[in-house]
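Each reported figure results from applying straightforward, stated rules to the coordinates on display, with no laboratory input. Being a predicted model, the structure only gives us computed values, none of them experimental. Cβ atoms are built from the backbone, for glycine too; each structure is taken alone.
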Structure 1
Amino acid sequence: MRLSAHEGRRKRCRLAALKAQYKDARKDHLDGLTIEYDAWWFNLRASNTEPVMRLNLEAENENMMKVRKEEILRIIGTTDPSVTIKD
């Protein structure tokens, strides 16, 4: 999924909000931010070629994926209302 996003301070705020929400998760910062639990994970990273953030998410089942996707998008949207879903 692609999200339109501005860089700089807003990007740092989005990532900080996600890290705060998922304090107990395993985290990796190699390529953006990866948050990992046993049953689901996501990676949010900036595109190198477009002004977008890419969200990749996997979960044990579709319902969990839908719930987590809505949760993550709500956190991002609350932190930075200018973010919009591109696809």
Structure 2
Amino acid sequence: MPFNIPTSMTFYKKNGVNNLYLTGIFTSLCIDSTARTAYELGFNVHIIKDLIAGQNDFENDYYIKNILPLYSYITTAQDVLENQNT
């Protein structure tokens, strides 16, 4: 659900969602803007770095190392699976 829809925010907050795990494509646009918005709305944002893709490897790597850590936790799919019950 998009974050700019008030009913989405009501749904997340009503159901106690505090952590969002993001995957997807177009790191410099879709992942970046979604993560920033979620962070600004008070969510703990986790980006699964092996499940995102940019327009090219340079863009993806640059965002993972320099931009996304400013407002999100960078993790891997394996780490998420290993820690899902903790």
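Structural remarks
- Looking across 1, 2, the calculation of helix-only ellipticity at 222 nm (-39500 (n - 2.57) for each DSSP H run of 4 or more, over all residues; to 500) that yields -9000 traces back to 2.
- When mean count of other Cβ atoms within 10 Å over residues 29-36 is computed for each of 1, 2, the one that comes out at 14.9 is 1.
- Parent structure of the calculated result 38, 18, 11, given that Cα extents along the principal axes in Å, for residues 13-60 alone is the read-out and 1, 2 the choices: 2
- For relative contact order in percent (Cα under 8 Å, 6 or more apart) computed as 28, the structure of 1, 2 it came from: 2
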